[in-house]
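Undergrad: Several structures are given next for inspection.
Just so you know, all these numbers are worked out from the coordinates, no wet-lab data involved. Model, not experiment: these values are computed from the prediction. Cβ atoms are built from the backbone, for glycine too; each structure is taken alone.
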Structure P
């Protein structure tokens with residue numbers, strides 16, 4: 001897998017920065033309506049993972065520093081950034097947009113793509129939001 005520049009940043013973060021990022025990502029995914037099992041699946045966490053493991057991340061452990069997790073974090077951060085750019089005056093629109101069925105996705109909401117299609121869903125949502133990425 002070809003890793004992006006952001007991934008280099010993700011791997012060089014300090015432990016406190018990584019913990020803050022972990023808690024931020026989980027809160028964003030929860031605001032989009034994902035439950036614990038869906039978050040674990042979307043992040044492609046290595047090893048045996050259950051809801052208790054996700055609770056450890058919520059309470060101050062950092063997400064694993066591995067390629068597949070960092071790649072997914074990179075995509076999620078890009079989606080968050082694109083949503084912030086798309087709705088600069090209303091941060092509450094981002095979760096609303098993620099749950100809204102869209103014609104481009106066969107009347108499925110973007111969050112459904114993330115849950116049902118995993119990494120492919122991340123790619124599709126990012127490409128839709130970030131027109132420079134799709135080029």
Structure Q
């Protein structure tokens with residue numbers, strides 16, 4: 001999904017939650033997480049393409065990652081991370097900021113799961129490890 005799509009969804013859900021909680025920190029945490037989780041794409045970009053600050057080049061390359069990358073790690077795109085954060089919230093009674101950050105990450109992954117052409121388990125980091133991060137084993141053929 002495009003950054004603008006993640007921004008709209010994060011603003012909408014964050015706005016609704018802000019209406020009920022009045023937590024500006026929580027709202028900003030959700031917004032930033034919902035959008036900037038995609039920064040982990042840059043790690044893969046640098047590994048395979050080299051360092052660049054050309055946003056449009058980076059975006060177009062990452063948008064069609066199955067064409068440009070042999071491997072994708074995407075360390076933040078991980079259901080294991082989401083599960084860990086939700087468990088930490090429950091067991092350690094983490095504050096609203098952590099709750100909203102986790103909502104933002106969860107929302108981001110669910111939307112990506114629905115909108116990207118990937119195999120069903122692709123957003124489990126352990127699945128990508130088992131598949132040696134090979135792009136051809138993560139994406140569904142066009």
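Undergrad: Using log10 I(q)/I(0) by the Debye sum over Cα atoms at q = 0.13 Å⁻¹ as the calculated read-out, with -0.60 as its value, let me know the right label among P, Q.
TA: It must be structure Q, since only it matches.
Undergrad: Could you tell me which structure in P, Q was used to calculate FRET efficiency 1/(1 + (r/R0)^6) of positions 15 and 87 (r between Cβ atoms, R0 = 25 Å, to 0.05) as 0.40?
TA: Q
Undergrad: Starting from the value 17.0: which structure in P, Q was mean count of other Cβ atoms within 10 Å over residues 23-30 calculated from?
TA: The value was obtained from structure P.
Undergrad: To continue, here is another question. For relative contact order in percent (Cα under 8 Å, 6 or more apart), which of P, Q scores largest?
TA: Once relative contact order in percent (Cα under 8 Å, 6 or more apart) is tallied for P, Q, the winner is Q.
Undergrad: Turning to a different aspect of this structure: Say we calculate distance in nm of label points 7 Å out along Cα→Cβ at positions 31 and 55 for every structure; which of P, Q gives the highest result?
TA: Checked P, Q; max of distance in nm of label points 7 Å out along Cα→Cβ at positions 31 and 55 sits with P.
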